[in-house]
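Please go over the structures that come below.
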Structure P
Amino acid sequence: MAVTLTESAAKHVADFIARRGKGIGLRLGVKTTGCSGMAYKLEFADAVQPEDRLFESHGVKVLVDPKSLVYLEGTELDYAREGLNEGFRFSNPNEKDRCGCGESFHV
């Protein structure tokens, strides 16, 4: 299974990389934290690491380390604006539960 970006998320990432002036794509991972156990981690990637799995959506590269891929396979990342709020949204089929504040999840 792949890790994908919606067209909106890919456009946001591509625009940010262009303004940043460097980068090859988006690095997506997970870290242990929060009340539910895990949280998503997003960083702009400047290089591909040898162990990275590489996916591409709408012309944007998504890099995922093998340990995170176990929890992220099949995930789609979207970017949305609703009123004054905007940000990335994760649609992860592996997610079993999310904490009340929305900062962490459990698989």
Structure Q
Amino acid sequence: MKIVAVTACTVGVAHTFMAAESLEKAAKERGHQIKVETQGAGGIENRITPEEIAEADCCIFAVDTSVADRERFEKLPTMEVKTKDAIKRSKDIMQKLEKVLGK
């Protein structure tokens, strides 16, 4: 499965990047490809391209605040969770996506 994800916390520092790392690890452990865009205090890093969105099966929003340019992902099935859940329960999130998408 190809996944794109956006992480963003209210302060835009620790939880943004911890959530990204946790999602990347869980996806790779389950054999999925993932690209995570972080929207933190330093702006948008690792921006997801239109081509990557077109190839993706789904999008995860691990956020505690609004997402910049969210409309880019409107054609994808999405799942939204809090950053703390992405940090603590990333494996559960991957399993749920697999069930919902049948992948």
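Quick note: the coordinates plus some simple rules give every number you see, no bench work behind them. Just so it is clear, the model here is predicted, and its values are computed rather than measured. Cβ atoms are built from the backbone, for glycine too; each structure is taken alone.
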- Re distance in nm of label points 7 Å out along Cα→Cβ at positions 68 and 92: value 1.0 computed from one entry in P, Q; matching entry is structure P
- Who wins on relative contact order in percent (Cα under 8 Å, 6 or more apart) among P, Q, i.e. which is largest? Q
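Comparing structures P, Q by mean count of other Cβ atoms within 10 Å over residues 20-27, which one has the largest value?
Details: P: 16.4; Q: 20.4.
Structure Q comes out on top.
Taking Cα extents along the principal axes in Å from the coordinates of each of P, Q, which one would give 39, 36, 22? Walk me through the numbers before you get to the answer.
Numbers: P: 39, 36, 22; Q: 35, 29, 17.
Traced to structure P.
Tell me which of P, Q gives 11.3, 31 when you compute Rg and Dmax of the Cα atoms in Å, for residues 4-59 alone.
Numbers: P: 12.7, 36; Q: 11.3, 31.
For Rg and Dmax of the Cα atoms in Å, for residues 4-59 alone, the value 11.3, 31 is produced by structure Q.
Assign the value -11500, calculated as helix-only ellipticity at 222 nm (-39500 (n - 2.57) for each DSSP H run of 4 or more, over all residues; to 500), to the correct structure from P, Q. Display every interim value, and only then the final one.
Details: P: -6000; Q: -11500.
Comparing all candidates, it corresponds to Q.
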